[in-house]
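Structures are listed in the sections that come next.
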Structure 1
Amino acid sequence: MNDSAYLKAAVEGLLFLSGAGLTVAEIAAGLGMNSEQVQIALDSLVDEYAERESGIGIHEISGRYTFATAPGIHPAIQNFLRQKKKETLTKSALETLAIITYKQPITLPEIEEIRSVGSRAQLIALQQKKLVKAVGQKETVGKPTLYGTTKDFLRYFGLNSLDELPPPQDVKELNFDEL
């Protein structure tokens, strides 16, 4: 990689990681370069994204450079975000999921005993979202289905394993009405 390509890649990487955007001076200080070199790299990157009509680009907003989506794709993004919003969990589904998460494997009657309310609809919704699945049958009269969380559950909550869950007493202290 030549020096120019390296500088552009480094600038691009810093902008990607920054989140809130960076000024030319911040980028230059972070890379140990002068501001003029950084500005040339930024201008080149801005042009490259514009030329290929990318869905994202580097934009200057209030003196800070940041990644942003291209204005032409805003309708697609709005549609996607509306769909994602519809996929949020209701308070009762979240409560049911928490019980399954901390008590798994668990049966529907056991969930309903803890919640003191019918939970079949919430369980079905969680299964449809692939957050919960049947993991076996309890060795008791009637052999009720046991439920547990899925790999999609881990991805949904950004976990590598169930060991990363907070202890149940910490969850009790959260105020879910503010979420």
Structure 2
Amino acid sequence: MSKASEVKNGNILRFNGDLVQVEEFIHRTPGNLRAFYQARMRNVKTGKLVEYRFRTDEEVTIARVETSDYQYLYEDGNDLVVMDNATYEQFNIPKFLFGNAVKFLKEGVNVIIAFESDEPIMAQAPASVELEITYSEPAVKGDTSTNALKAATVETGAEIRVPLFINEGDKVKVDTATGAYMERVKS
């Protein structure tokens, strides 16, 4: 058990039986009232936002979370199989922990996974990935207005919007958080 004053942004707490990650932790001292900590926390499993006021001497449980690099090997139903780069041990990680970024993961890419007592609680894909375009619609002649985009399918099966000059076989850099085209990769 720790005091509320020891909590920092990014810590993972056991709060009301759930694991929550502290997004914002502010010390407040209103004029004639006692000081307190205003916390904005996000539930690790559901993503629900929780706000709470901690007294300065309130006891909190800071979860011991181990974060490490893993290599994504393959898809297995609703899970992704990853391998620890140091021990070569394999783990099944639920897809929903990656959020929308799961559409852009291809075999062999490194991901970051956080475990709390042998249970995966968070997964983070790299900020961007390089993927090959497997299908793109041909550009329409005369459609050259500024920032004109067309639909394209990448090698993972996800569909993104790319500029008109991108063709099948080109490699592009994709932002995994938004699914947005970033740039063409020169081979």
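Only the coordinates and a few stated rules stand behind these numbers; no lab work does. Since we're looking at a predicted model, the values are computed, not measured. Cβ atoms are built from the backbone, for glycine too; each structure is taken alone.
Rank structures 1, 2 by distance in nm of label points 7 Å out along Cα→Cβ at positions 32 and 112 and report only the one at the top, that is, the highest. Don't skip to the end; give the middle numbers.
On the way: 1: 6.8; 2: 4.7.
Structure 1 comes out on top.
With FRET efficiency 1/(1 + (r/R0)^6) of positions 88 and 128 (r between Cβ atoms, R0 = 25 Å, to 0.05) computed per structure, which member of 1, 2 shows the largest figure?
Of structures 1, 2, the maximum of FRET efficiency 1/(1 + (r/R0)^6) of positions 88 and 128 (r between Cβ atoms, R0 = 25 Å, to 0.05) occurs in 1.
Matching task: 2.9 is the computed value of distance in nm of label points 7 Å out along Cα→Cβ at positions 80 and 96. Pick the structure from 1, 2.
1
State the single structure among 1, 2 that was used to calculate mean projected area of the Cα convex hull in nm², for residues 72-119 alone, giving 4.2.
Values: 1: 4.2; 2: 3.4.
So the calculation was done on 1.
To which of 1, 2 does the computed value 1, 7, 12, 13, 11, 8, 8, 9, 9, 8, 6, 4, 2, 1, 0, 0 (P(r) over Cα pairs in 5 Å bins from 0, in percent) belong?
1
Work out which structure the value 0 belongs to, where helix-only ellipticity at 222 nm (-39500 (n - 2.57) for each DSSP H run of 4 or more, over all residues; to 500) was derived from one of 1, 2.
Among 1, 2, the structure yielding 0 for helix-only ellipticity at 222 nm (-39500 (n - 2.57) for each DSSP H run of 4 or more, over all residues; to 500) is 2.
Taking distance in nm of label points 7 Å out along Cα→Cβ at positions 136 and 160 as the quantity of interest, name the structure among 1, 2 where it is greatest.
Answer by largest value of distance in nm of label points 7 Å out along Cα→Cβ at positions 136 and 160: 1.
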